[in-house]
Structure I
Amino acid sequence: MIRQGDAVVYKWKGVYKVEKVGTLDFTFADRKKQYYTLQSVVNEKDRAYVPIDDEKNIRKPIEQKAIFELIDRMDDIEILWVQNEKLREREYKDCISGHLPESWIRVLKTLYERTVRRGSITSMDKRYQQLLEHALYSEFSYVLGIPESKVGDFIYEHRKRTESRN
């Protein structure tokens, strides 16, 4: 159960704190419904309102142990095999719709490999790369207690240390 004060991951937008649980005083809001009022932990201007019966769009951040396990399994996470270039964005969206870090990594690996293969990045791929890197890095940053700007280096260093032990 999610309560006021809890940290949550909202879709692929990053980590938020639950400021309030209750009804909203907005004209667009159903006054009979209960909502989570979410405040981004990195952007004070970013707030979201999520009906409490719509918990598929929010979840608790993964635990630190799960982050290390995920980093250790990155090589084993398969890329997305896009069957139809015209439906590429739909496949990205389908993969990330569960809002889970492993799916984000799957799409990111696909984007990185595609960029290397093509020698350049498309504007759509760049948009998804930025969106998913923020989602993944903000969650890791929050759980690990390091700045979001340091998460990429942290992942690299952890993988390097793990490889040298094996």
Structure II
Amino acid sequence: MLEELLDANHRYAAGFSLAGLPARAAKGVAIVTCMDTRLEPLAMLGLVPGEAKILRNAGARVTDDVLRSLALATHFLGVEEVAVLQHTGCALAHERDAVVAERLAADGVASPETVEWLAMPDPDEALRADVERLRSSDLLPPATRVEGWRYDVDDGRVVRVIAA
């Protein structure tokens, strides 16, 4: 499969049209979302390359690395607004870290104590905590607008769960 991906990239590069696109987020927005393959952040929000910064990880969680990336994006790349965008049907929703660790152990993965899996027994509470982490961070400009959203994988709609 990896060879197929590289072959596809060669075809893509032959017609590459994004050269010269500025690094700044033209719309001034960043989306923190999940790595789930059912999400197409740009398309589902009416955006195109160059308009937003997209940060993806398991569960759309505000990790230290997401905070680091958003600090850079807000100070150097034109981001003024952030949406933390969870989705329905997430594998981490309604789970606990201990259960995730047990499932990994069943696959032969030793769960180091230093890893937090960031499962979300209560997805709404997790979203509130992540939005609050961004709002209260000294790394982001105080005027940064942060909201919490949820995407429905069954109908494609995004709803605002936590307003600015």
Structure III
Amino acid sequence: MDSLIETFHIDIKLLIAQIINFAIVFCVLYFFALKPLMRVMGDRTKKIEKSIDDAKRIEEKLARSEEEYKKEIVRARKEAEIILEKAGQRAEERKQETIANAKEEIGQIINQEKAKIQQEKAKTLKEIKKEVADLVTASVEKVLGERMDNGKDGKIIGKIIKNTK
């Protein structure tokens, strides 16, 4: 071993001092640098794992929320269809009601106008009968040359009117 030490010019005292220095530096670095660094890395690893777990839970919640959203949309569409159907039925009922009311009003107007026409017809016929009676009276007077009393006039006019019908 002595030959080895002399060949490589190794000084034992220096080697022991370097080993002690290395051990001291290693201990200092281990306790002041490596150990805190390992703790920070372990904390960071835990945070990352926690974030990944949280992300998975959030994705699961999001998936459930999307499913609920889709179900709610389907339910809302069904309700909307029902509401539209009911509105269509109500509109049709109102349409039929309006048509029935309009027909009823038209029937009333037609009946009123028929009544007015009947009244005007009766009035016109009455006027025509009166004029015919006056004409008949005037022509009878001219033919007979004298005026008759109301009783005779009424009988003659009545006979003429019956004959003209």
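Remarks
- At a computed 1.3 (distance in nm of label points 7 Å out along Cα→Cβ at positions 26 and 58), which of I, II, III: I
- In this comparison of I, II, III, the computed figure 2.3 for distance in nm of label points 7 Å out along Cα→Cβ at positions 18 and 42 is attributed to I.
- Which of I, II, III yields -9500 [helix-only ellipticity at 222 nm (-39500 (n - 2.57) for each DSSP H run of 4 or more, over all residues; to 500), calculated]: II
Laboratory data are not the source of any read-out in this text; all were calculated from the coordinates shown. The structure presented is a predicted model; accordingly, all values stated were derived computationally and were not measured. Cβ atoms are built from the backbone, for glycine too; each structure is taken alone.
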